[in-house]
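Every read-out reported here was derived from the displayed coordinates using simple, explicitly stated rules and does not represent laboratory data. Quick caveat: nothing in here was measured; it's all calculated off a predicted structure. Cβ atoms are built from the backbone, for glycine too; each structure is taken alone.
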Structure I
């Protein structure tokens, strides 16, 4: 079995970085015009903080969750960068984010992941990996789980570490 862990919201506490920002790392379709404007400002604030990605805290016991999954199979980070459309610097900032995520993993999780087990993408996770039934995505975004499952993979919607561990153990 192969386990693919999303990073933001599963391994790192993305929502803790800016107060009242939890909705802004999710799709804009349900936001009204004021919400979309606030989301745009949120991403500009992120871009203006060069340490945002580096300083993100790890979700409590995420390392334990990784060690449990590692007992059952091979583990990967599969993290998506925000789209270039969100940033004044466009693709240059997206590249910066990808590099910062890799640095964060190297600092905090080098005991679990080498370079071959870290995948940072800017597209659909299921299309990139082409999962089989033995590939499990652990992600906090329902749309990512749905897309993964459309490509024959299995998904675990992350709500907390204990729930994810229990679901990993029952696979």
Structure II
């Protein structure tokens, strides 16, 4: 199986016929796709854009907020992330996600960068946001930490690289964890 084509989809969402793996010549060369032999529907399996925020709390001495997701089995703390909604800009989307997940109001956003996260078939658009307010976590998050930039440890994947770039932009050499 082509590692780039990992998906549990087995049936066509258009006509419910079984999907089959096919190799086809497309722009850029031969690609493997899931395709319906009955109606021709194709699952393109394109990366999903995900928004991420390094949240700097302006009313907490500029500490960075890291949170732990309720769905995670480990004790990992990470950036606030989420998906864009139709009709919003990435900046509006990350401000909404921060508000929904932490109750913090974002006062400024600055693009850190765009990062490849192939393991999850995602493209991460990361921002540094300055926010304020009383932290109240949504049910999606179970805990948080407020850390000084020099205390933060980065993880060698996805949003960890965005955090490292943010730290470098602030004059801190990032320290990476051994594993995620």
Q | Origin of the value 0.8, where distance in nm of label points 7 Å out along Cα→Cβ at positions 53 and 141 was derived from one of I, II | A | II
Q: Of the structures I, II, report the one carrying the highest value of Kirkwood radius over Cα pairs in Å.
A: II
**Q.** Answer label among I, II for the case where helix-only ellipticity at 222 nm (-39500 (n - 2.57) for each DSSP H run of 4 or more, over all residues; to 500), calculated from the coordinates, equals -12500
**A.** I
**Q.** Read-out distance in nm of label points 7 Å out along Cα→Cβ at positions 85 and 133, computed value 1.3, structure in I, II
**A.** II
Q) Ranked by mean count of other Cβ atoms within 10 Å over residues 37-44, which of I, II sits at the highest value? A) I
**Q.** Which entry (I, II) yields the derived value 0.9 for distance in nm of label points 7 Å out along Cα→Cβ at positions 93 and 109
**A.** II
(Q) With relative contact order in percent (Cα under 8 Å, 6 or more apart) as the yardstick, tell me which of I, II scores highest. (A) I
